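Read-outs: derived from the displayed coordinates by stated rules, not from any lab. Computed from a prediction, not measured in an experiment: that's the story for all the values here.
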Structure 1
Amino acid sequence: MSALAPWFDVLVIGWTIIAAIAFVALRFLRAAYGRYTAQSRAPLIPAAVGWVAMELVATLLFALFFFTSERVTHTPSLVLFALFELHYIHRSLIYPLRARIRGRKMPISILALGTLFNLVNASLLGTWLFHLGPARDASWLLDPRFVIGALVFFFGMVVNIDSDNRLRALRRDNGADYKIPRGGLFRWVSCPNYLGEIVEWCGFALCTWSMAGLSFAAWTFANLAPRAFSHHRWYRETFEDYPEERKALFPYIV
C-alpha cells in the first residue's frame with residue numbers, strides 16, 4: 001500500500017473526473033436496464049443474478065480491505081465499515097430477494113459496468129479508510145462532521161428503503177404494469193429512491209471526511225441523477241395525469 005500512497009490522490013481525482021464525464025454521457029444515453037432493457041443488444045442474464053453479482057463485489061471487497069488492515073480494532077474504522085456494509089448487504093442480498101424482479105432480464109453489459117463501478121469505488125474507499133488515510137481515534141465519532149454525516153446517511157437510507165418498498169407494493173398490486181407511485185417523497189419527486197441513495201453517500205462522505213468518500217458520492221450522483229431525469233420524462237410521456245408539481249430528483253428544484 002505504501003507504494004500507492006504518492007499516486008492515490010491522482011487516482012481519486014482522475015476517477016472523479018470520469019464520473020463527471022459519465023454524468024454528461026448518461027444525460028444523452030439511457031442505461032438499458034429495468035424498463036429500458038429492450039433497448040439493449042447485449043446478451044441478457046436474469047436480473048436477480050446480475051444484481052447480486054455486481055453488488056456483492058463491493059460487499060466482499062470492502063470487507064477484504066478492512067480485515068487485512070491493522071485497524072480492525074479501531075472503533076471509527078469499525079463503525080465506517082459497518083455503515084458501508086449495512087447498505088451493501090441490503091443492496092446485494094436483501095433487495096434482490098424482495099424487489100419482485102423474478103423473470104426479468106439484465107444486459108450483461110450492465111453487469112460489467114456495475115461490477116467495475118463497485119470494484120473501483122470499494123477499492124478506493126477501502127484503501128483510504130483502512131490503509132492510507134489517518135487512523136482516527138474514538139473521538140472522531142463525536143466530531144460534528146461524523147455525527148451530521150451519520151444522521152444524513154441514515155436519513156437517506158430510510159428514504160431509499162421506504163421508496164423501494166412503495167415501488168415493490170405497486171408491482172405486487174399491478175403485476176408487470178407500471179403505475180404512478182404515490183406516498184412518501186413520491187409526493188414531490190419521481191425518484192426518491194435515487195435521491196435517498198445520493199443523500200446516503202453524501203452523508204458517508206462527510207463521515208469519512210475524505211476525497212475517496214466524496215468521489216463515491218460524486219459517482220452515485222453521476223449514475224443515478226441522469227436515470228432519475230429519464231424516469232421523470234418517461235412518467236410524463238406515459239401518464240397523462242402525472243402530477244405536474246413533481247420534480248425529477250430534488251423537491252421544488254429539478
Structure 2
Amino acid sequence: MPTAANTLIAYEVSSTEGWVIEPASGKRDWMDATPNKFAYRCLPLVMANQAGWVVRCPASFSCVWDGSPRLEGLKIRFHEEAGSPGRFISSHFGSGILTVSLPWLFRTPRGVGLWARGVTNTIKDGVIPLDGIVETDWAPYTFTMNWRLMRRNTEVHFKKGEPMIMLVPVALDLFEQLEPEFRHVDDNPILKEDFTYFVAKRSGNIDVLRAGGEGSWAMDYMRGHLPDGSVVTEHRKAFRLKEFPKK
C-alpha cells in the first residue's frame with residue numbers, strides 16, 4: 001500500500017532502546033564559537049543544518065582501525081554496557097568502515113526516497129560519513145549508515161546522544177528531470193542588473209572590513225529582498241519539521 005503523500009513512517013523492527021530521532025537543529029557548536037556567531041548570518045548554511053531528521057548516537061563508544069581490509073581490523077570499544085544499542089554498531093564491511101544498523105524500516109510517499117548521510121555541517125575528526133540514497137517508497141528492507149575511518153591507529157569517539165545520522169527526503173525523479181544548460185548573464189538583462197548591484201555592494205563591504213572598519217552585512221538574501229527592496233514572498237528562513245510522536 002502506498003504511503004500517504006505527506007507521511008514519513010518509521011516502522012520499529014528491533015528494540016529502539018537508547019535511540020532518538022528528531023528534527024535537525026539549525027545550531028552547530030562550531031558556529032556558536034565563531035566571532036559574534038557570524039556563521040549564522042549565512043542563511044544557506046543554517047537552512048541546510050535543518051533540512052532533515054537526525055538520529056542520535058544510542059551508545060558511547062570508540063573505534064580504532066589498523067589500516068587493513070579485514071573485518072577484525074576495526075576494533076570497537078563501548079564505554080559502558082551498551083546493551084541493546086551496541087549490537088547495532090559493528091564492523092560489517094571491513095576496510096575501516098563503521099556500520100550502524102537502524103532499528104527502523106522507513107516508508108516514504110511514492111517517488112520520495114531518503115538520503116542517509118552524516119549530519120550536515122558537522123565536523124568529526126578522523127572519520128567521514130558515507131552517503132546513501134535509499135528508495136524507501138517501495139523497499140521492504142532496512143538500511144545501514146556507514147563511516148570510513150581516515151587514519152590507522154587513531155581512536156575516534158562517538159558520544160551517546162550526539163547527532164550521528166541525518167535523513168533527508170529527496171524526490172527521486174528530480175535529478176533526471178532537470179535539463180542542464182549554459183547561458184551568459186547578458187542574456188538576462190534584469191538578472192545582470194541585480195547581480196551587478198550585489199557584487200558592487202559586497203565588494204565595497206569587504207573593502208571596508210579589510211581596512212579595519214565595521215562594514216555593514218549584506219542582508220538582502222537573509223531578509224528575502226531583491227535589490228530594489230521588493231520582498232520575495234516565497235522566501236524561507238527556516239524549516240519547521242514535525243516531530244515523531246512521543247511514546
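When helix-only ellipticity at 222 nm (-39500 (n - 2.57) for each DSSP H run of 4 or more, over all residues; to 500) is computed for each of 1, 2, the one that comes out at -21500 is 1. Taking 7, 28, 37, 20, 7, 1 as the value of P(r) over Cα pairs in 10 Å bins from 0, in percent derived from one of the structures shown (1, 2), identify that structure. Structure 1 accounts for this read-out. Structures 1, 2 were shown, and Rg and Dmax of the Cα atoms in Å, for residues 110-229 alone at 16.7, 52 was computed from 1.
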